[in-house]
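Peer 1: Listed next: structures, encoded as structure tokens.
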Structure 1
Amino acid sequence: MLKIGNLKSGDIITVNDEGIMREGTVVRTSQEENQALVNNGVQEFWYSPEQMHIVPLDESQLQRLGFTSEETDGLVKYKKDSFRLVTPKRGDFSQVEMWWREDRRHFNVPLGVHELQNLYLDMTKVHLDMP
């Protein structure tokens, strides 16, 4: 379940569309109705928080977002332009350190794709979309 206040237009999430889990993109949110309009690949539809779930951040999602990776000193560094994200080992996203210019952040919990998108936007002022 996701909180409506944590979602922004363009965020990638998973929705439960009548029992079928579909990846979708948030079009807009309504705080008043406590729902998000999501393009689920078939149609745009309004979903409530209990119908929306995170897409876990992993290497394949980073590749879809245009990141490249390299291993150095036992760590895995993912790069997109001047933005960097480091994990302790390939496939382990339980600890993530990210930085852009002088802004460094560290997380000891797995992140969702929409959370990375929002952090990227906060740090770079550019929305992180699929290329």
Structure 2
Amino acid sequence: MTTALHPVKSAEAPAAIGPYSQAVVAAPFVFCSGQIALDPSTGALIEGDVEAQTRRVLDNLAAVLGAAGTSLARVVKTTVFLKDMGDFPRVNAVYATYFTGLLPARATVEVARLPRDVAVEIDCVAVLP
């Protein structure tokens, strides 16, 4: 059995800043690339603290998932990359407002550096309806 693969592109999320897709559908899954706190209309890093960055990241993921035909409510796995694990409670508080039903499995790791020196990056895997 062959699974049809296709890229996902949303104008409501920042364009990829390298040779990768915003997401790839491999039905019944959608694999989203990591999102950082870029404004989709300008491509610029947003101003603000780690909470503001986390909201922008999750809004960007929601836009990509929407373009794929699914939503945050159908996310089954996330990976949260933090520049500083000390930000974990603040990121977690924002994250909890976006995931309120079935909570996805998650890994959270502290990393030495993220693209554009952001504080947080999140990727995810979701299921199509």
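Nothing in this text is a laboratory measurement; each read-out follows from the coordinates by a stated rule. From a predicted model like this one, the values you see are computed outputs, not experimental measurements. Cβ atoms are built from the backbone, for glycine too; each structure is taken alone.
Peer 1: With Rg/Rh (Cα atoms, Kirkwood Rh) computed per structure, which member of 1, 2 shows the largest figure?
Peer 2: Numbers: 1: 0.99; 2: 0.95.
Top value of Rg/Rh (Cα atoms, Kirkwood Rh), among 1, 2, belongs to structure 1.
Peer 1: As an exercise: helix-only ellipticity at 222 nm (-39500 (n - 2.57) for each DSSP H run of 4 or more, over all residues; to 500), calculated from one structure in 1, 2, equals -7500. Which structure is it? Could the numbers behind the result be given before it?
Peer 2: Details: 1: -4000; 2: -7500.
The read-out comes from structure 2.
Peer 1: Comparing distance in nm of label points 7 Å out along Cα→Cβ at positions 75 and 91 across 1, 2, which structure shows the greatest value? Present the calculation step by step, with values, prior to reporting the outcome.
Peer 2: On the way: 1: 2.2; 2: 1.2.
When distance in nm of label points 7 Å out along Cα→Cβ at positions 75 and 91 is computed for each of 1, 2, structure 1 gives the biggest number.
Peer 1: Comparing relative contact order in percent (Cα under 8 Å, 6 or more apart) across structures 1, 2, which is largest?
Peer 2: Values: 1: 19; 2: 31.
Answer by largest value of relative contact order in percent (Cα under 8 Å, 6 or more apart): 2.
Peer 1: Thinking of 1, 2, which structure, once distance in nm of label points 7 Å out along Cα→Cβ at positions 35 and 51 is computed, gives back 2.0?
Peer 2: On the way: 1: 0.7; 2: 2.0.
Derived from 2, not from the others.
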